[in-house]
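Some structures are shown below for you to check.
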Structure 1
Amino acid sequence: MDDLAGFLRTRRSRVDPAAVGIPVDSRRRVEGLRREEIAHLSGVSVDYYVRLEQGRATQPSEHVLDALARVLGLDETERGHLFRLARQRRRRAKAPSGRVRPELLRVLDLVPDAPALIMDHRMDVLAGNRLAGLLYGRPIPGLNTARHLFLEEAEHGLYAGWENCTLDVVGHLRLAVGKYPDDPRLASLIGELAMGSERFRRLWARADVRARTHGPKAYRHPLVGPLELHQENFALPGESSMELLVLSAAPGSASEDGLRLLAGIGAGGADGGGGTSGAPIDKRNTLRLC
């Protein structure tokens with residue numbers, strides 16, 4: 001699904017020759033750096049670099065990887081991805097089981113005023129509190145946020161910043177593929193998204209990687225209107241592929257009122273999927289993936 005050769009090719013094509021001291025003129029037809037140029041700048045032979053891009057050279061040294069990362073101008077996330085791809089032939093990580101400990105489910109119950117959910121590397125939502133179900137307008141069990149974004153909501157749905165969200169999601173899935181290249185469920189998801197979304201295909205071909213971190217998230221909720229929330233991601237100790245995500249509103253903001261109204265709508269008899277699923281609200285305010 002992903003490989004060192006392909007990543008090197010896409011990164012090489014994006015380096016501005018002038019930025020690394022290579023003069024350019026109107027006769028240049030190559031986008032980015034030539035193979036011999038990056039080999040020279042990295043201190044490796046042209047033959048060796050060509051073999052790297054053709055997938056015929058294995059296990060490059062850390063010194064070589066450091067040099068390539070420097071010349072390609074990789075950020076910290078991209079650099080980590082480069083090293084991970086280079087080590088795939090030596091050690092392939094086994095995809096986690098996706099089981100959520102009962103203690104983590106109790107933590108979700110302790111966050112009543114903000115949507116909170118637990119997500120794995122495939123972007124499967126493994127568990128979420130009642131307000132998360134109301135935000136997404138559907139039951140949490142079976143929800144995959146990448147599928148929801150590209151195939152169910154598209155750009156006219158729940159996500160106010162749909163285009164930026166797609167960049168983040170594809171970048172995260174690229175990292176996940178680099179970490180778990182032998183995960184069949186992840187491979188199936190990538191294939192499904194590629195078949196169903198032309199934007200996903202275009203973004204996937206760029207091979208960009210992005211770490212999922214904190215930041216603003218904007219929604220257009222059909223019941224309570226615009227919600228400007230802030231997402232915090234918490235890596236779960238001992239759960240290498242899982243994160244706890246909490247979406248909070250600024251105190252005193254219209255979005256805080258919106259979340260309060262959404263919670264009230266749910267408490268007034270709407271279902272745990274925000275009025276669309278017909279399933280009753282779980283008495284413990286937690287929706288779980290079976």
Structure 2
Amino acid sequence: MELVKRNRAHKARLDLSAAQVAVLDAQAHTARALWNLLHEYFTFRQGRFATVKDCDAAIRTARREIDWMGQLPAQAAQAVLKTYRQAWANFFNPDHPAKRPTFKGRLRTRLAVDVPQARDLQIKRINRRWGAINLPKVGRVRFRWTKDLPGLTRGGPAGRITGARLVKDAHGWQVVFRTETLAEPAAAHQGPRVGIDRGITVALALSDGTMREHAPWLRTGEREHLRRLEKKAARRRRTRPRAEPASRRLARTYDQIARLRARAKRRAVDWQHQT
């Protein structure tokens with residue numbers, strides 16, 4: 001039987017110092033600003049959209065003339081252009097639900113930096129729990145090794161790493177490896193079909209009318225901790241003068257609340273996926 005390519009993603013936690021976190025934050029904000037500049041350059045030209053050649057030349061000129069543009073690696077900047085062009089292709093595709101590309105806000109955008117080429121990562125396993133990779137302009141960084149990556153471990157799955165993407169969530173920076181493996185094509189399912197809706201109030205709702213419930217995603221102690229943090233945030237929010245930015249203590253409390261809610265979300269997504 002002929003094998004087919006299967007593309008998957010694997011997320012792992014990065015172990016970064018404070019200086020490395022600052023570098024990645026700056027790169028991600030530069031990538032967001034580059035997206036906004038591309039959108040302005042692409043859409044506000046008289047009479048026509050800019051071509052790929054025009055956009056690429058504009059990026060090269062900006063990297064020479066604007067100092068902070070150099071914080072973003074050149075390949076990551078090209079990945080921003082590729083993603084932006086793909087967003088327009090999805091918008092013009094009548095079978096794709098994507099909306100028109102827009103500007104990215106500083107507070108509403110998830111920070112991310114792309115590493116398009118796998119050879120730049122130089123992935124190596126250190127021990128049973130940790131591995132190490134190279135990140136452009138950051139250096140050698142450890143990541144949590146929780147799953148054998150294809151083509152890197154003896155006796156592990158056959159395949160290769162095609163690239164990676166660095167994303168930041170409530171728990172910090174994560175690396176998402178893009179993997180490619182060879183597998184047998186999936187056989188057609190012989191049983192009855194059912195539609196599944198993953199919700200919030202109901203964990204899983206099936207088209208045959210049955211529901212799959214789950215206990216609260218946070219344990220009793222975690223729910224009590226979340227309640228205390230929300231009360232603390234409410235008190236500090238009431239005492240803050242109007243139109244003043246949040247204090248460092250309030251921002252730290254918000255971060256703690258976000259981490260607890262992100263933990264509950266991870267547990268929900270994991271249970272829904274396995275079920």
One of 1, 2 was used to compute Cα Rg over 2.2 N^0.38 Å, and the answer was 1.20. Which one was it?
2
Among 1, 2, which structure scores highest (criterion: distance in nm of label points 7 Å out along Cα→Cβ at positions 34 and 66)
1
When mean count of other Cβ atoms within 10 Å over residues 138-145 is compared over structures 1, 2, which one is greatest?
1
Any idea which of 1, 2 comes out highest on FRET efficiency 1/(1 + (r/R0)^6) of positions 98 and 210 (r between Cβ atoms, R0 = 35 Å, to 0.05)?
1
Which structure, out of 1, 2, was distance in nm of label points 7 Å out along Cα→Cβ at positions 18 and 122 calculated from, if the result is 4.7?
1
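Where does the value 3.8 come from, among 1, 2, when distance in nm of label points 7 Å out along Cα→Cβ at positions 26 and 74 is the thing being computed?
1
None of the figures in this text is laboratory data; all of them are computed from the coordinates on show. This structure is a prediction, so every number in the text was calculated from the model and none was measured. Cβ atoms are built from the backbone, for glycine too; each structure is taken alone.
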